[in-house]
Structures are given as C-alpha cells and as structure tokens.
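Rule-based calculations on the coordinates, nothing more; no lab input. What you see is a predicted model; the values in this text were computed from it and never measured. Cβ atoms are built from the backbone, for glycine too; each structure is taken alone.
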Structure I
Amino acid sequence: MIINENRRRKLEELEKAIGYTFKDKGILNTALTHSSHAHEHRPKMQHNERLEFLGDTVLNMVISEYLYLNYPQLSEGRLTKARAVIVSEASLADAARRINLGRYILLGRGEENSGGRNRDSILADALESIIAAVYLDGGLEHARTFVLNSLGQGISEVMQGRGLKDYKTDLQEILQQSSYDHIEYRIVKDSGPDHDKIFYAQVFHGNRLIGEGTGRSKKEAEQQAAQNALKDMQK
C-alpha cells in the first residue's frame, strides 16, 4: 500500500497518541479506512471490517482476563455484566474520542457530510480495528497494553458502579426475576447503503413483542430496543 507523506505524518501522530509504533503502516491505515471511503475508490481499497472482527475477539479476551485476575470476588454473572458494559459501543466510542481517533479515519463523502467522524458506531469499529492491527503487527502483549491503556478509565468507572448503561443486561435481570421465558432480539430489517445503514431491532419475551429500537449498528439497535422495553415496563 502506497501512503503519501501527509497521510504518513497523520499516522505517526496517531502512533504517538496510542503509544505504539507500527512496523507496517499499511495495516494501521487499513484499520482507519471505513467502508464508505473504500467503496468510493477504484481500484477498490481494503477497509477495516475484517480487522474489526478480529479486534472484537482480542478485546473480549483481554478484558475477560483482566477482570478474572483482578476481581476474584465477583461471580460469573457480575463479570459478564461488567465486561458487556466495558466493551459496549458507547464505551469504545468514548475511548476513541479520548485519543481524537475521528480525526484520522478515512470516510466517504456521505459519511463525512453526515457527521460520521463523531458517530459512536464508526469510532467503536475503528478502535476495535486498531486493536486487531496492533495484535497482528506486534503481538498479544502490545495489544493487551493498548486495550488496557485505552479503556482503563472506562474499566475504573464500571467497577466503581459509574459505568455506562447496559440496557440488555438490565432488562434480562428484571425479566428473569419473575419468568423463565426466553428473551430474543431480532434484527427485522435494515435500510440505507452498506456504509450508512440503519438497523431495526425488536426484543421478544417469550412470544410477546416488548420493545423496538433503531441504530447505526445491530448492537445499538438492540440496546435501544431494550431501553424502550424498560421504559414501557416502568409506565
């Protein structure tokens, strides 16, 4: 991959912010390339969706290990709930904003004009992609260091009870107090181009529809469906 001098300087600026220098600048550039940007170029560029897939796995492993080793008093259920909040889209987006990650992402014109540079889903996906890029370029130890440095503030807030809301877990805990009926989330449709989709989610308790929501990602739509179900239950 050919990276021009201006782009190389921006990548080096980001490297200083994250505390890791890449041997392969190309993989960092790919981690920062949104699909909307790739689709506008010929020949078509690589984008970050495959890296995001790998980064999600590395992220969950690192956070699971950290919580397991540092909070031996917590049950499996409480560890699972804490991890869900720490690795949530909103938490990752907050961590991305702390390093001004949006400044470095390559976006298509439509995403750029619609505020994509500050959108939670795009920031969270880019952060997961960088986790994967660090892992592939430097190995697990460097990836672990990057994850814990990036999410350290969020981990601290969650473990002190001040973390972001995980509506899906809250809804599950409330419903399971009185019923063993299955809770199921369904993505019923999506709209828009591949790089700017809106997802529509429904949550069912047993066979009963109890909430609906929309979002820029499937996770965001499911969280909104759970939040709306909780609001309806409180009325």
Structure II
Amino acid sequence: MENNHIARDELHQIALFAALDDQQLASVLKFSKAISLGARKILFEKGTPAEHFYLLKSGQVKLYCLSAEGDEKVIEIINPSQTFAEAIMFMPKHNYPVCAEAIKDSELYSFDMKQFRDLLENSKETCFRLLAIMGRQLHGKITDIDNLTLHNATYRLVVYLLEQLPEGAITLSSIHLGATKSIIASRLSIKPETFSRILLRMSKQCLIEVHGNDITLLDVKGLRELL
C-alpha cells in the first residue's frame, strides 16, 4: 500500500482531521505511511516512545494493559475509521500508555506526531477547531466512565448491545459482535463467566437470542426498560 492510497476526502470524514484545511491535509499525507498488521501482532507496547498515531482502515485493534499478575484488561476496541494514540501528542511524556495488538488482520495508516503538532502550533484557528472536536469526544468518554463505575454489569452489557443498533430501532433486530465475547467482557469490566450468565438470563427472559457471536434482540423495548 502506498502513502497516496488514502484520499483527502477519506481523511475529511475522520474527526481528528476534520479541523484541517486541504493544504494542511496534503502536508499530513506526506508524512503518512500504510501498515499491514497480522492478527495477534503487536503494534506498540506500553512505555515505548510514541512517535506516531494511527488511523484504522480495516480490521480491529485492541488497546490493553497487563496487571502485575499478567492479567489483560482491554481499555478500548478500535474499529475502522477510528484514530488512536493521538492524545499522546499533547502529553508531557511521549510514551504509549497502553499496548496495541491486532485482533484480526488489519490495515492502518500511521501519522507523524511531531509533524502534526508543528502544524497545530502554526495555526491558532486549527487548534480551536480541533479542541471543539476533541471536546465532543471527551464527553462520550465521560459517559463510558460513568457506565463503568456507577452501573452494574447487566446495565453495561445492555447499553453495549443497544449501542450496536441502528438509530431509532424499536423492533426485533440482529447484531453481530465484532470481537470475541471475552474481549468485549474485558472492555465492559465484566468477568467472562458473568458475561455468559447475563446473556443466558436475558435469553430466558426472552429479551435476546444468542447464536455464537450473533445476537437477536427479541425485545428492544424491554431491554431499554432495564435501563
């Protein structure tokens, strides 16, 4: 894959790059690079120097930490069209705070952090546009933290399932879990066995029907009432 494989129009759809004008995007593209990452391959490890941030084109990547005992905690699951590691540009220490590993075969673009930061330092207007965009993203993260800390496991799982639905869906709908149940359970801070028990209980309540990674939401209204 060549650097020019990614188009400006494609970048304009990504929140981080929406603040840039055409000339700035062209400059960013000069320093971009396409990367192919096989399933279970490490992109970067916690504590290593951070020189690039990334945009996922296809596949899936997990961001995670390891406890002192070696247990894995998934921080976030990255899906296509999402950027990650960009916040490190604005931190005092430019080291990756988590590990990144491909869940499945993935294609990414890497971008030079120093070049992007230099671009922002030369344009106050671009900085303010980017701050507005990142402020909206931060609001979403705060909601995630609220769900993880203030609500029980069933609540978090129901919220996750409903988030997979098309907007306004009120009737029977089917969704496909894009990652394994163990990874999703880790992302939601739920033990795998608890995750399975909740799915089983909701199945017995005729709220859902589970077939592997495919879940049919039999009673969307009933699930929303649980919240």
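Some notes on this structure:
- Read-out helix-only ellipticity at 222 nm (-39500 (n - 2.57) for each DSSP H run of 4 or more, over all residues; to 500), computed value -18500, structure in I, II: I
- At a computed 61, 44, 23 (Cα extents along the principal axes in Å), which of I, II: I
- Value 3.4, calculated as distance in nm of label points 7 Å out along Cα→Cβ at positions 37 and 197, assigned to which of I, II: II
- Among I, II, structure where distance in nm of label points 7 Å out along Cα→Cβ at positions 117 and 141 as derived comes to 1.6: II
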